[in-house]
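Input: structures, listed below.
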Structure P
Amino acid sequence: MNVRPAYFLYLLLSIGLTAFGSQEEGETCANILAEWTPQANRIYYDNVAVKGLEEWAVIKGLASGKDLDVIKQEISESLRRYKTILEIGAGNGRIIEWLLKKGTRPTIIAIEQSAVLAGTLREKYRNIETISIIETNILNLVPSFSCDLALWMWSGFLELKPEEKKVALAIVFSILKDKGKLVIDLPRQIQESSLSQSGDFLKVTDEYGTFFAHLISDEALKGMAKEAGFKRERSIIYKTDTNIERISFLLEK
């Protein structure tokens, strides 16, 4: 299976959260889980790098910051009042750029598991003291700080196995201050693709490596959030600039 990186990401972010495609012959959940190593997605992002993510953002209609504009009203008070913002999966710096353009200049702590992407971000923002780039996965983050707002955009939450999702939510909950907010943005729309799929598990293999994801329904995510301790939850369904349907979950501690 040969899929260009930006096109794969296009497919991944078009997969629905409540309606799943058919299983590719020969693939089983057990097979996918057996191949899904902790470093697999990190290596994939190392190979795709900034150019692939930028191309994907355009294809998905997120390059203009549509996902952030949708929640702007919900987090506008946060941007004025909150001092520290955590971004999970900083990628090519798209979210950081959006925050900087708001002129509030909060302290931004951005974590990124890809060494290539993290290195690029460090170089790009080396002269801005209020931005810190941490090369790590959310599961391996050792919190030495607290934050008022956490942004988990793109599709990063899907890139964790079911039990890892629960651990990640608990980690973010522990970092958030009282009444702090976590935003998780996910795709909802389903389209045909050549991805290998078994149940809720996805896999793609191309010249850049192998990428894995686990789909989750809206209700399952809400249940995990409640289990982690979040007291309030609301969601916003919207369409990107290229008419892809997505959903933003706003969770409050």
Structure Q
Amino acid sequence: MFIDQINNGGGNVAYGYSLLSHLTDKTLTLPQQSLLISDDDRAFAESTLAEVAALREVSPDLSEDELARSIFGETFSGNPVTAKTLANFENAQRFLIEEYDAGRNLGSNPTYIALISEIEPHPDPMRRFTGPQTIWVNQDSVSMAELTPAIAQDNGTAKITGVDTSGAGGLVETVDAGDNTFNVSEQSHTGSIGIRQIPPGSTQPELIEGIGVIPDKRVDFTTRDLQTGEYPDLVANLKNTIRQSMRQL
């Protein structure tokens, strides 16, 4: 399988985790994140916990599984909803409040997104692909499109081909710029710093920020790629990679 994440701006993290569950037959460990926590994030966390507590109080006959499904539905971004989904969600909100109140709003202690530390294989073996996988990336692979190859590379489930990713760090947040000053209606900024598994022989976590994901097989851009903006040589090299991989099957 060849997964094209070139020029991919990322997307929903929970949905990305769900997709990865279809591409493994073993438990995948995940990067941690040091989070930027805004005033609005803290306020949202506090109000959300209050709403969940109110729902629990007025629905005493519901089990935690049933309560979770009443809030999120049967699935959340493709993931089955259980009591653990709700517990992780509530604990994640408490973590935001505790870190903000401790003054770590510009860089929290490392944590997992929504306190999800692992991805389990999809429960139906017929919905898993566990054959050879290659993920194509470039310098415009950001956010979840950068976390996905990092997770696959760290867990040995795919080979990464292309050039170094952007090194954007982790989550990317977009906010309304308010009064549209200077014709800018919104702006994006790094919302977290991704921290990968400790590499072999290293005593420090490997940051994605400023480093990116280094491909296992480098396929560089040519001058013609950059001049045309259509990457003809890169595409030809990637097609050659496909042919070589197919011969190995």
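On relative contact order in percent (Cα under 8 Å, 6 or more apart), which of the structures labelled P, Q is highest? Intermediate values should be presented prior to the final figure.
On the way: P: 29; Q: 25.
When relative contact order in percent (Cα under 8 Å, 6 or more apart) is calculated for P, Q, structure P comes out on top.
Of the structures labelled P, Q, which one yields 19.4 when mean count of other Cβ atoms within 10 Å over residues 52-59 is computed from its coordinates? Mind dumping the intermediate values first?
Details: P: 19.4; Q: 11.6.
It traces back to P.
Match the computed value 52, 38, 35 of Cα extents along the principal axes in Å to one of the structures P, Q, and report its label. Each step should come with its number before you reach the end.
On the way: P: 52, 38, 35; Q: 62, 53, 38.
Only structure P yields this read-out.
Since every read-out is calculated from the coordinates, none of them should be taken as a lab result. A quick note: this is a predicted structure, and the numbers were derived from the prediction, not measured. Cβ atoms are built from the backbone, for glycine too; each structure is taken alone.
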